[in-house]
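In what follows, structures are represented as structure tokens.
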Structure 1
Amino acid sequence: MDFQLNDEQRAIRDTAQRFARDKLRPQYQEADKTGSLNRDLVKEMGALGLIGMELPEAHGGMGVDSVTAGVVINEIAYGDFVMSYVQLVGGLLGNILAQYGNPDLANEWGSKLISGTAIIGLGLTEPRGGSDVANMVMTARRSGNGYVLSGEKTSMSFSVEADVALIFARTGTPEQGARGVSGFLVDLNQKGVTRTRFDDFGTKAVARGSVFFDDVFVPPECLLGEEGQGFTQIMSGFDYSRALIALECHGAARASLDETWQYVQEREAFGAQIAQYQGVTFPLAEAETQLTMLRLLAFNTLSLRDSGKPHTAEAAMCKWYAPKICVDIIHQCLLTHGHYGYTMNLPHQQRLRDVMGLEIGDGTAQIQKLVIAREKVGRMAVQYSKEARNYVRDQKADAKS
């Protein structure tokens, strides 16, 4: 494995780094107060070619590899963790749209996504179960030559910001499970769509919330691929997004760690800079080691993807390990800054809150470990989980009786 960047990748990285540190980093905490994205900065980011650059050139992208896209999201997250969500959904959903969408719609919305003039959302999670997406209840029933959507999607990023969304709903019977789920590109600014936003602990500018569909008609060209393919479409994309999430988290933790190394060289206590005390520097040295391992894991996963090799287990490792270890690192950086680190003035508290959200979103640690186990021992791991769920269900029933 050779993760040394070539000249083109270094040029792209340098562009992303300058934009992140000069434009995004100074306003990172401001977006937390306003609770909304700075759409002008999103457009500027698009004008620099920093959104959806991995998408095909036919749709306005640059067709770069996954590793290069990972370099960009890592740099953007260093400056503004929340703004890196634009790269995350751009890569994940843009690829699905390019691969399965109607060519005219894919070109129209792909170009808007890449230019930063439109935000796209993902409607997958439902109130009854986060990770149990195959058992969704939202329906898309046939009506004339199109479909009518009815139901609720929740925990949707950019719930009030998104212009369109990829919405996954049941076109088949509940007994069909995942095979009865289809995907649609839906305009969220139409009659019958109602949006709400949550008062979240972190990532406030992502404006996570619920979107309700009250008999919303979508024409047939909005169907992604064929009926019943929706679950396969989105699950195949998660192996990519989970590696990008690791690099998002890495970027935020890297920023806090860099700031803390600088701080311990300036702060004095007991007549010396606190960098001279091993009790101060050893935790930071451990953090350096952990971030190096995380970066290698994430780029190895993306390299496997670029090579067309299986990387499901590696992606799941990225997803459970990165948010956990980066929350711990940012927490240590906050503590190292002492009483001032506990104030809202410094960005550590915001990075801590923002990164913590990805310990839940896109699949919890427990789900990721189940995926890894399944890759190692096959369906036995899934069967065991079903038996465990049935056991818990029976125990609850016994307790009630």
Structure 2
Amino acid sequence: MPLLLPVRMNVFPTVGTLCVGLLALLFIGVTALDAQPSRAATASQFLVYIGTYTGTKSHGIYVMRLNASTGELTRPQLAAETAHPTFLAIHPNQRFLYAANEIGQFANRKNNGAVSAFAIDPQTGKLTMLNQESSGGGGPCHLVVDQTGKYLLVANYGGGSVEVLPVGEDGKVGQPTAFIQHRGSSVNRQRQEGPHAHGICLDAANRLAFVADLGLDRVLAYRLDADRGTLTANEPPFASVKAGAGPRHLAFHPNSRFAFVINELDSTITAFAYDARRGALTEVQTLPTLPGQFHGENTTAEVAVHPSGKFLYGSNRGHDSLAVFAIDPDKGALKLVEHVSTQGKSPRNFGIDPTGQWLLAANQSSDNVVAFRINPRTGRLTATGQVLEVAAPVCVTFLAAK
């Protein structure tokens, strides 16, 4: 029996607990080295990897298939067993996948999480464990591979730190080449008693790494030496958001002139102008992710720019919605388009497929991933009626398939 079987699934009652994120990449060609990233938008079939919180119903990383022409999704199947693979990233050569294992300790080092490396079978979608190394801190929650494929950068939420691990030609991760411990706190005594590095990403030039630290109310900037795998503080060293905002994730605009930070604690999004030469972020605008009439508890989770650069999406946990914004192409300012129910509870993360036609929203407290069609003219979302049952999913990563 093949690993991936086409199925159509209807909406079902929400149960259980989950959290999901979404990220998009591709696989093309007879071998991974033949991959052409510029062709991502033209691929018609994608493998979709899902990281999860493991437990009685989930056992690791799952895989399903997306038909980008129709939006049809297949039933998720187990690709690899591993503990709490809460965020995923794929190597630029498309042969390897990496997971941040949000575990309490690793190799007898208290409060350290782990990073796991896997080889990808492009035919079946299954993963083979290559090795595992310490993340250098507790609660690793986000990671990215640099564009050279030589280094993996990981953010540790619990430890409030950032680590860089070298990546070998065989895909294995090695001993760290850099480690930075954040210091400080902010005004929310429950959530900002110390640093909490929550998201890490690289600019398009692969020169600067930006870390959204929820505990410090700062987006810290580091210069990456892609030859030695080291990080040094940029000048300016950070951009600040409003005290108590709690920056979580950052997304760059395709034109590299703007960046957008979603703030978890006060349910806002901050738009920045980006000076790529200096590595400087300058605030353009901060606006709420919630409708004015909502007064319940809410935290945000994910932010993503549409491949066209025309629209921005952010998720609300509590209001249980996606906020859709239009992006001013000249200034980077945002204008609300709509709020759309995710048809579940507490959407942890979501992702847009590389073709820009489909958005998959994952609901933390209802064990489901809901598919939406994206209107290419307005950015508005329409539910397709497909709901995938996945136990405690956290991150979803796309890989263009044969």
Structure 3
Amino acid sequence: MSVASLDQAIGNEDPLEGMHLIDCDAHVTEPPDLWSSRVPSSMTDAIPVMKTVDGKTAWYMDGQIWASIGGNAIGLGRQKRRGVHMLQPFSEVDEAAWDVNARLGLMDEAGIYAAILYPNAVGFSSNHIFAIEDLEHRKLILQTYNDYLMDVQSDSGERLLTQPLLPVWDMDATVLEMQRLIDRGARGFVISDKPSLLGLPDLLNPYFEPLWDLANDSRSVISFHIGSGAASEEIRSRAFSKTQVGNVWESFGPQRSMAVNGSQMSMSNVRVIANLCMSNLFDRFDQLKIVSTESGIGWIPFVLECLEYNLDEFVTDPTERSLQQRRPTEYFRDHLYATFWFESVAPRKLIEDVGVNNVLVETDVPHPTCLYPNPRAHFAEVLGDLEPAVRRRVVQDNAAELFRINLPG
């Protein structure tokens, strides 16, 4: 619904008037000079370089394709293109995908005050960077990338809060990198929900305790973004693939395959949420806050109800029963958040069941399914019948408190 039609439907009253919309999942597309402008010229042979070959742009390293340019569906002139995952070549992508001032301008036009930005081309966790075999080379690529993210945050006047990647294959290095970036103003980090793909133990293993401990003490948010658990080889193979990896029938064409896979991927974080809510992680780290990003919210009430039921039906052994001190839903209410964007049913009918204090809004700009150009109109429409205090909490207060965002006035 356009802003004009929304105004007509509600009698020119804006249900979000006076509220500062905080977009809790958008992406920053990596600019062509990301690495080249930040490393000495003597090291340029060891960094990713953007090249366009036969009309298709990608990141190259050692003469081979290393990564795609990421999901980009907003073309020049800020026109959203349907039916594509990745506009090609890079020159067709609107500068708001990667330029700080242009992004802030796009946000101003869309009625968004601040945005939580996740990576794009390099993947939504550090799994892809893990594919670089040499450890010092890997460290250079990752730290240069994180420095770029922090520059984006600083240059935006703290309106763009970037979520850096972590070298989870080395926990000592992870803690050092977290502290280095926290000192620069980082409010959160994004990691994979499937560390097993890097040959690491699960997230409850003592190996990860230093990460949880620092996040707990520093109030750093940990995010699990859907699609972040792919193996590096899988990410590379998808650079220019016609279909997306997933449970998609082979007889489908590329666009239908993308639609089916994307619909399934939106709910893929059920795995990490179920495990977190059945663990004792939050008993040990009682200030820890975790975001399920780009996962939607409509399925969450069912999963919580299912966890509650199955806990009582299956977990009867006293040893196993004593693992956790509280119920799954209690853990979710106090420690977990989830974002929604296109949904209409869940925001209208299930906010209380998900948890008023646990819901965040997002746009997913500039990805193919992003809410653009009128995200504020959509949120006003689907939240308009809720109490003003609930609307304010969902579009503004939850995110402002979680990411420590100073609001105007």
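Structure summary
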{"item": "For 4.6 (distance in nm of label points 7 Å out along Cα→Cβ at positions 92 and 324, calculated) the corresponding structure among 1, 2, 3", "result": "3"}
{"item": "Read-out helix-only ellipticity at 222 nm (-39500 (n - 2.57) for each DSSP H run of 4 or more, over all residues; to 500), computed value -10000, structure in 1, 2, 3", "result": "3"}
{"item": "Comparison of 1, 2, 3 - label where distance in nm of label points 7 Å out along Cα→Cβ at positions 180 and 292 is highest", "result": "1"}
{"item": "Structure (1, 2, 3) behind the derived value 4.7 of distance in nm of label points 7 Å out along Cα→Cβ at positions 228 and 340", "result": "2"}
{"item": "Source structure (of 1, 2, 3) for P(r) over Cα pairs in 20 Å bins from 0, in percent, computed value 27, 60, 14, 0", "result": "3"}
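Every number in this text was worked out from the coordinates using simple rules, so none of it is lab data. Just so it is clear, the model here is predicted, and its values are computed rather than measured. Cβ atoms are built from the backbone, for glycine too; each structure is taken alone.
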